[in-house]
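Below, each structure is written out as structure tokens.
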Structure I
Amino acid sequence: METPTRRVRSLNGGAWRACTLLAALTLVTLLAPVTAAGSTMLPCSVSSPQYSGAVSSTNAFTVSWSASGAATFDVQYADGASGSWVPWLTGTAFTSQAFSGTAGHTYFFRARAADGVGGVGAFSAPVRTSVPVDEASMSYSSGWKKASQSGAYLGSTHYATAKGKTAFYTFTGTAVVLLVTKAKARGKADIYIDGKRVKTIDTYASKTYVRQAVFSSSLAAGKHTIKVSVLATSKRPRVDVDGVEVYSPHTAVPVFTAALEGGACTGTRSMMLSLSSSDGYGVTDTEVSEDASFAGASFVPFASEVPVTLSSSDGTKTVRVRVRDAFGTVSAPIPCVTFLDTTPPAISGCSDCTFMSGSPYTLTATVRDSSAVSAVLHVRSTAGGSFQDVPMTMQGSTAQATLPAAMLGSSACSYYVTAVDAAGNSCSLPAGAPAAVFALTPGVVPPPAVPGGLGVVCGSRSCSLSWNAVVGGGVAGYRLYRSGSSTGPWTQVADTASASTIDSTALNGHTYYYTVSCYGGTGAESAKCDPVAAVLPARLGSLQVSAPLTVTSGTAFTVTVLAFDDNGSVFTGFADPVSLSTDGAGSFSPSSVPGFVGGSANVQATYTGSGTMHVKVADGAVSAASGSVTVVTAGGPPPPPAVLGSFSVVGPDSATTDQPFTVTIIALDTNGQTFTNYSGTVMLSTPGAGVLTPASASGFSGGILQVSVSYPLTGPLYISVTDGTVSGNGAPINVLAPGQCGCGG
């Protein structure tokens, strides 16, 4: 029996080999190992001529590609700088192929390799080829003739023999190459770019050479014109033009993202920069620098993660990243911002202290740092055991924790404080904790003496305060308090080690009362000194004037003027003389506002004239104007009646929980003017969880209503007003708890 054979080869490709089938079985022995699916392919490379006219007398040219270990290739091309990638050859085993282009076009090519068992590589960096424009597409002066020429581009040239004969071609691109025929009896010509002579060429050669690039020029991107002017050289006047090649490069900016993996704050100079790219032509390089001009930086191969070392000094760091694609196009930089903080927080103010047995005790420390910081108090019995962690609340640089009496008991305790900032830097007090600790011992600690001599001098939105320093008694610092009443409740506005401070949270138009106490290193605080009053007069911040949309010439109409203080609230005590005028050519009276009541004034005015005008109001540098007012003549159609359009709600910048503050509600007509005749009842509400009191209000005068309200919860308060059909909203009011700064008294 004849032994059966078959011819086989590996799935990777390779030569066919004979294989003997044993015992008539169909088992095939592979003579080369199979590449595992998903294996990493070596990079694929592509090559093509920069200008096809250098290698071909037609529109066709050869593109080649290769990759080690490849079985098949996918090849794509793009027509032009902004063209999309188009499949050309898919799953081909060939490594080169002729491509027929269109004259005047620039083509881009890329390829990727597959190993035949599932492994597919990435697309290569693209290459480009520009296809010539035949000389038949150029423009000529009279005297040029067409000639057949073997080997010339598309088989022909145009020639002239008389001096001054010109050939033109206008194109858009960044480079141009002129093709000519060089031979005996061929002469010289001047080359012009955009009307400027740039070179003289000589087309003489001892033998005939076709498709010769005798001139090339790199240009700024845009529209250009190349001109050939024949010089009619003696005894060899002829010049043959064969075509031009134009390069329109890939100019699309690479697309990528960048982010510092350390986040907005970091405690280490060594960080990783995370990069990703979606650029279709391939991002190849990355450049990173803290310098805006990238001085001293250099491009490195693109990677998804790049190590970055920040400059040494603490502070805000801006790391700028830009990338470059395979054609050398560089992207705009992306700034990545972080804050470098390598300095641990500084803690002071803690020391051995005494607490009163059976009562809670508040321990205070001062924690300072350049970034956000948190602190923890660690307490345990001196008899041993584990430390209990008590988070400390931060108010500025002051950290406080109140220890309940049950935790303290009646025996001595030990404690230490740790602080950590947003960058992860940490420290402890005392140094070396938890091995080193402070003592908390039961007892009664007398407070320091009461400070005296408190004085206050106020300017606009601030008060400077000073007092006599307390001598002796272990004074650690002073606490300044403020209230809107001489009897409190008191809000702490400063904690300072010196005997003076500035309250920059005071608001004009308020009367404040200040008092000060001092405390020792154990935290025991003295009584408060007698309060002193400080008056910050209200100051005019802005005016608002409104008038009807239409008035009758010579007939009285109402002008409403509102005064606001520099806190944005209605200036209820305003009484300055305010001038009235118009920008119209007619006669207007009166010339001033006779008087304000509660920050508003309604003035009966007349205007004799026609057309349109604006009512203007001014008090020194503060001025305002109404909307446009149309003036009609007497006997004409009456002005339309005012219709309620909306409500304006004006309140203070801040308030205190459960303490009354004033809100001004202004009724506005559909033209945005004060609706002086409005007299309805409005509902007050808020989207917050608390209950706004009162829930309704009435008693409008001249379209204006001032209401005293209160709110029980802290946070931003938004007040809405409605009469069932028309509504309005106010700006947020920051509601603070008693004891917080910024309530404005």
Structure II
Amino acid sequence: MSTRSSRGPRDTSRSPDPPGARPPPVQEVSPVRGAGLGTFGGVFTPSILTILGVIMYLRFGWVVGNVGLPATLLIVTIATSITLITALSISAIATDQRVRAGGAYYMVSRSLGIETGGAVGIPLFFAQALSVALYTVGFAESVSTAFPILPARPVGLITTILIALLALRSARVAIRAQYFIMGAIGLSLLSFAFGQSVGPPDAVTVPLREVPKEEFWVVFAVFFPAVTGIMAGVNMSGDLKHPGRSIPRGTLAAIAVGYLIYMTLPVFLAFRADSDSLIREPLIMQRMALWGPAILLGVWGATLSSAVGSILGAPRVLQALARDGVLPEPLRWLGRGSGPEDTPKAGTLVTLAIALLAVGLGNLNVIAPILTMFFLTTYGVLNISAGLERALGSPSFRPRFKVPWYWSAIGALGCLGVMVLVNPAATVAAAVIVGGIFVWLERREVQAAWGDSRRGLWMALTRAGLFRLRGAADAKNWRPHLLVLSGAPTRRWYMVAFADWLSHRRALVTVASVLTDESVTLERQRAMESTIGDYLARRGVEALIRLVRAPDPFEGAERLVEAYGLGEMVPNTILLGDSEVPEHREAYCRMLERFHEGQRNLVILHHNEELGFGDQQVIDVWWGGLKRNGGLMLTLAYLLQTSLPWSGARIRVKMVLPNEEAARAARPNLEAVVHGLRSGAEVEVLVNDSGRPFVDILHESSADADMIFLGMRQPGEDYVEYLERLTHLAEGMPTTAFVLASEDLPFAEIVLKPEDSERS
């Protein structure tokens, strides 16, 4: 706190009025929809049809041929287990909150915050858009195999466009169309079950040993998209009549049916054909079936229905991202909907463009592993969301579908483990993409009007940390937790900047002020704290804000320092300005005495208004001995030197002795201390054999410094006169910090290595 002028109390009662303001928080958007879909039509149908899709018909034989029947069953079980645990986590979230448009993105953003939701939602949208390409490419591949005259790529492009037009027409129309497709898939599975064994086709003449086989995890990566169909139902959350009821029931039922079918089909495939044929023939199921054309109908139905499910889900994720303000301002138009069903036509067109671009790849084995990484990332974060909510035990989290937190944790670890095993490089790339989006959203300072579980997580960690901080502080882990009595930070920014440099964002900084204006209400005080917080954030400073009301600024500061803190986490260092108003000095000194008695280190900053902090290249520490303030001053100088603005600055440790003999005796000890600092500091021992006043030596020797550290004695008799001499000493000098080590801590141990401390 500075009492530099008599207007100080008025300054501290005024809030800074920095230009600009943080954008208003994004509001929850609840569009009006139609009557809504039920469990069977809105969740089970799109989910099971996406599960029983292109991978089952065109790559299941390839999977069995590459790894064999036991490994195939293991792949199915591992993949389904991850999906099942994720579905349980989704069910817990869905039965706790009203799930609106956006599906998985909506759940994550309302649980882990809008930044995490956006970091997952944007890749999820692209995964869904690429899924459209995956299924239409599979459809085109099967059509081209059945009718060689039709080229696969044009068929895929045309099919993608037709599916998009169907989605634009109506979600209900698309869902009704899937009922007929489900019938075709059922017919194809029955025809396959009653089929027969087959031998190698006549055209195959290459021996079995020349057929290349893929490794287990490569095959897993190709197969995994086959069990990701649960997203098809979840992404329709905004179109469901009762999402909290329909999502758990429909999703779990689809997983159960899909697992039963996937554990049965490999047995037929393994016993009806050799591995060579299974690897070479994408449509080998057609030769095995009782009625071959039924398989074609199933393939076409499965691929088309899966593509429809993806092109219904992806635009709704994009729509939710735009409405929540995650997308940049120029893309907010993607949040618009049309008609009573709030159809995201703009998002559908964007999805169509991405899908058409991906269809150009034309290879299932290229697209499928990319989708695997995206979906595993999404599944992992969904499990983390549910696990955290459950583990934190927040009173607001009361799901009807209860899942133990450790199951969700197992699901998250399973997703991460499989990602690493499938492709470590792709795992790192996925982490970089998600992390990059998260940082981008944090820097944009997108605010949400809803709460999330992150605050509860930090509360739990803070509570645990506070209880583990019990006991005396130790020098090894000491950091300056600063309470900055700055008044309005816009007027004394140099104090806030100085504290920020010392903290390295590893210590706590609290910017505090005493409001002496009795007219300041509690509501206005909170508004002032918010304004100061916004101002500090824009200047890149992380600090807590504390304003207190008191009729007297010094009494208010004493009460603040005495009461502020939580458990062992209290400010150990008080940073304040010097006093230049004669009538305030006595109260100022009493305040310093109270701080010292409370074992709070004191740093009084005498700021040179003209020079500021100079070029931030030279730091002078005037040495008076290690046992008093020396250790603290060297520590503060080192912290200042290692901050980014002072990077590369020189530390000069200066000492004045009366004669050359004393200088020769003191130099080795001082050099040992400076060596222990390990900062490249320089030692200067000055001999004053002529009896010159210290103030003259100080002004001459430190005239070229940018920052000076000087120790000061403990409060006692004649302290007002003593501080007046210090103030006179610093006049005309570069910015100077007067330091008093009051904390009961061996600061020498911070500076010296143990062996150096013993020698010293």
Structure III
Amino acid sequence: MIREQTRRITVITTILVLLVSFIAAQAGQPAIWETSGRVELLKGDARGVSISDTGVLMLAPKLTEVFNTQQTYVWSSAVDNQGNVFLGTGHDGKTFRITPSGAGSLLYDAAELDVTALAIGRDGSVFAGTSPDGKVYRITSDGKADVYFDPGDKYIWSLAVMNDGSLAVGTGDNGKLYRVRSAGASPDSSLLVSTNQTHVISLAVTPQGDLIAGTDSGGLVLRVSPEGKMFALFDTQLREIHALAPAADGSIYALALSDAASAARTPSTPAAPTPQPTDAGAVSTSVTITAIDETGAPLQAQPGPTRSRSDVSSARSAVFRILPDGATDVVWSSTSVTAFSIAPGLQPGSVLIGTADKGRIYSVTNDGRDTLLLQSPEGQISSLLVKNNQIYAASSNQGKLFRFGNELVSEGSYESPVRDAKLTASWGRIWWRGAGAVEVQTRTGNGERPDATWSDWSAAYKNPEGNQISSPRARFIQWRATVRGAAGSGSPAWMEDVSVAYLPRNVAPEVLSISALPIGIGLQQIAQVTVDPNVESSGLDPSLFGPVAQVPPRRFYQRGARSFQWQAEDRNGDTLEYAIYYRALNDETFRLLKDKLRDNFYTIDGATLADGRYIVKVIASDAPDNPPGQKLSGERISEPVDIDNTPPVVKVVGQPQVTGQSVRVVFTVDDATGKVKKGDASVDGAAWSPVFPDDGIADSGHETYTLDFGSLSPGEHTISIRCFDSSGNVGTLSVTVRR
């Protein structure tokens, strides 16, 4: 697809003009929701629209419903030389025949629950393998059936007609492969090989006449000779080879399932559609995933590595290509999508993959370029057949037969995933890149899923360079694109890179908590990693260049210091600045300490305030990211804290009492603001030793200490006492005694 450089320049210039006008009209910084790239687009619903490996939406092949079996599951399919398609279904054990004109009818109703395998004999008869209590029926064109082969195995998983007309039968739970040459043949005489696997799940015959078998639970692809000699062509680390598809160039496509995907496909526990994928197959192109913040605006993180399609260590399903020389390539793999069917594509060098991901069919080239070809209305595509340049797709979770070829639909639509703006938002403009007849609509609502409470779809937006969104303000938004084919035009319609601008309602920041540190701890900012001033002056978000680490403040001792730290958030993701105020507990007016703070901490020098109890208030404002008339703020008040700069007063009660070699001294300690916390005593300048008040606990503003000193030598001695209050202030006193 060729895009003119001049058109790109025009589009980019127009987008810049639109953004400037939106900002001027709404004020503040809008968020831009970009839906670009295949991974993001696969989260939506494509109806009549294909999604290329580069994330381009275009018209899909025309999918026609041919026949509805009225059964829940289609387990198997086959097509004969006249173009009649046969479907084996469950859980009523019915086999249907659909003519090339689309007329369908019940061919045979077996006694068993599921028809798990079908094959067409050389004479046009239909072989149907059933499960459980597996039997192989031979059904004639008039619907009459007899038991052709009864091996006694529980499951008949696979059938294939070999070049000599004999029937290959793959079974489980014993993993046997039979070659049946005539009706009523005994299992012993027909046993071709026992594989030592649990199940022979899939069979195919190559144009060269080789019999190829896929197994469970070892995940082997085997080539089996007419004499029963096995050779392992491939051993995957996944559990089950669910389907085989020989290609015209001699290679073989093999669909492998993991333990989880394999367990989901057993007829007794039918597979349900896989949840919405995070990837629908690893591709060879690089994909950059843009993270978003709480408002939905992109976060500028560095792109992480994309998983290689060759990495199947965590794959749920994968498609391998076994080359004629024995080499093996991984064509496609997915960690989330379960594939159920494969067939060679109409274009050489490609394979079709039917999945349980919204009933989607992917076309993947041998070099891994992955296109969502179309999305069916049913839950999963369980079987694919190719005949006369037509693809027949059988679905489950309603068992239907569809057909498509190279003809494209005249009109298709795509519904995006729902965008959560997190808050009620004003919508700006929507724009895209594209050509041809493309229209876009939007709808909005306040519920997570679109329903009757949402707005109707808007009128069509037709200008790819920008349209004002007319949907009402709301929290959630979704867009829908309609692509139409232009009659007689050689240039198909396409679109990509849809962008929606919106401005979430500004919400006041919230101060979540304020913490007061113990007295005496000061806080100091550590040098942060600075942002290049050229980045800020350019108008770009600094986070584009990587996250800036926020280093906690350094703690240090500061006598009388009272430090506060707080936590705040802004749901818009705005930059916050703070103002910190204080007032005495009994006052009514707050006084400003500091404003325009970007740090979330502050240290008060206690010496600058009178003793007493104080309250601190922190106000957070989003002013840095909003115009003056639209800025909002939130605040929180701390619990009361004490400011105490006055040390305890220590006094001697009476005169020291000397008795023999002992001396007793009584001290009183009074603290006017706080409480006495601890006391120490020293004799003649020796090391301080802890002392306790007479009541045993230092826990009040008045304490009495009676100190006894024995075995003092004759002469003069100096006895000192120091006492600390709860604010770290210290009072001291010394007395001299003579013995």
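Only the coordinates and a few stated rules stand behind these numbers; no lab work does. Just so it is clear, the structure is predicted and the values come from calculations on it, not from any experiment. Cβ atoms are built from the backbone, for glycine too; each structure is taken alone.
Can you tell which of I, II, III yields 0.00 when FRET efficiency 1/(1 + (r/R0)^6) of positions 140 and 404 (r between Cβ atoms, R0 = 41 Å, to 0.05) is derived from it?
On the way: I: 0.00; II: 0.40; III: 0.85.
Computed on structure I.
Of the structures labelled I, II, III, one was used to calculate Rg and Dmax of the Cα atoms in Å, for residues 308-499 alone, giving 22.7, 67. Name it.
On the way: I: 23.3, 80; II: 22.7, 67; III: 19.8, 62.
Checking each candidate, the match is II.
Which structure, out of I, II, III, was relative contact order in percent (Cα under 8 Å, 6 or more apart) derived from, given a value of 6? Please report the intermediate quantities before stating the final value.
On the way: I: 6; II: 19; III: 10.
Among I, II, III, the structure yielding 6 for relative contact order in percent (Cα under 8 Å, 6 or more apart) is I.
In this comparison of I, II, III, the computed figure 43.8, 131 for Rg and Dmax of the Cα atoms in Å is attributed to I.
Looking across I, II, III, the calculation of distance in nm of label points 7 Å out along Cα→Cβ at positions 164 and 684 that yields 11.9 traces back to III.
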